[in-house]
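There are structures below to look over.
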Structure I
Amino acid sequence: MKSVLYVIAALGVMGLAFWAYSENYRTQETLSQVERLQRQIAGERQTLAMLRAEWAYLNRPERLADLAALNFDRLGLLPLTPEQFARIDQIAFPGQTLMPISDSVEVSSDGAHP
C-alpha cells in the first residue's frame, strides 16, 4: 500500500514539475511579446511625433499665405477683414417660447382614495 502511495506521489511531483516547466516557458514567451509590443509602441510614438512636427511645419501661417497668394486666381481666397464680422447686438436670436399648460389637475384634501 505504501509503495502505491509513493508511486502516486512521485507521479504527482513529476506532473507538477512538468506543469511548472511549461508555465515558465509560456511566461518567458509572453514577456518577450510584451517587450516586442513596447518597442513597437515606442516606434509608433516617434512616428507620431515626426508627423506632428511635419504638420506644424506645413501649417505655418506665412507658408499658407504664400500658397493662397500663388493660387489666388484658381481659389479666389481673400484675407479676412474686420467688416466681415458682426457685433453681438446685431445677431437676431430666437425668442424664448413658454409652453402653455393645457390640462388642469384637481387636488382634493379629503384623504379619500378611489
Structure II
Amino acid sequence: MIEQYSFGSITILERQYTSDLKIINGQVCPDWWRKSGHSVDVEDVADILNAKPDYLVIGSGSSGLMKVSEGLKRHLVDSGVKVIEKPTSTAIQTFNQMYADGKNVAAGFHLTC
C-alpha cells in the first residue's frame, strides 16, 4: 500500500503526501494534526479508535521524536488494541506487511523529525 517514504514525503497508491497522515480501514486521512505536536493522545486518534482496529501502528518520525502518551497506551490496552510504535521508515514496513496479511490495522505516520 505504501510505496515510498523519505523525510517529509510519503507515497501511497501513487499519490504523494507531504504532511502527517492516518490510515483507517485502508483509507488515507491526510493532514493529521495532534493537540501536542510530538505527542499522540486519545483525542488525536479518536477516529482510529472508532474504527476498532486490532493493531495501531505509529510512525514516530524519521528519528522517532513523536511519542504515544501514557494515557493513550492505557486506553489502547483497555480497548484490546495492540500498539506498535517505531520510527516511520520501520513502521511503514510493519504496516505494509500487516496490511498485506489482511490484519485489521490502522496507522498514524509522522513524516518529519
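All of the numbers you see were taken from the coordinates with simple rules; none came from a lab. Note that the structure is predicted; figures quoted are calculated from it, not measured. Cβ atoms are built from the backbone, for glycine too; each structure is taken alone.
For the reader, a short list of remarks on this structure follows.
- Among I, II, which structure scores highest (criterion: mean count of other Cβ atoms within 10 Å over residues 8-15): II
- In this comparison of I, II, the computed figure 101 for volume of the Cα convex hull per residue in Å³, for residues 16-79 alone is attributed to I.
- Structure from which -7000 was derived, helix-only ellipticity at 222 nm (-39500 (n - 2.57) for each DSSP H run of 4 or more, over all residues; to 500), options I, II: II
- Origin of the value 13.1, where mean count of other Cβ atoms within 10 Å over residues 24-31 was derived from one of I, II: II
- Here FRET efficiency 1/(1 + (r/R0)^6) of positions 56 and 72 (r between Cβ atoms, R0 = 30 Å, to 0.05) is compared for structures I, II. The highest value is that of II.
- Taking percent of Cα pairs over 24 Å apart as the criterion, the top-ranked structure out of I, II is I, with the highest value.
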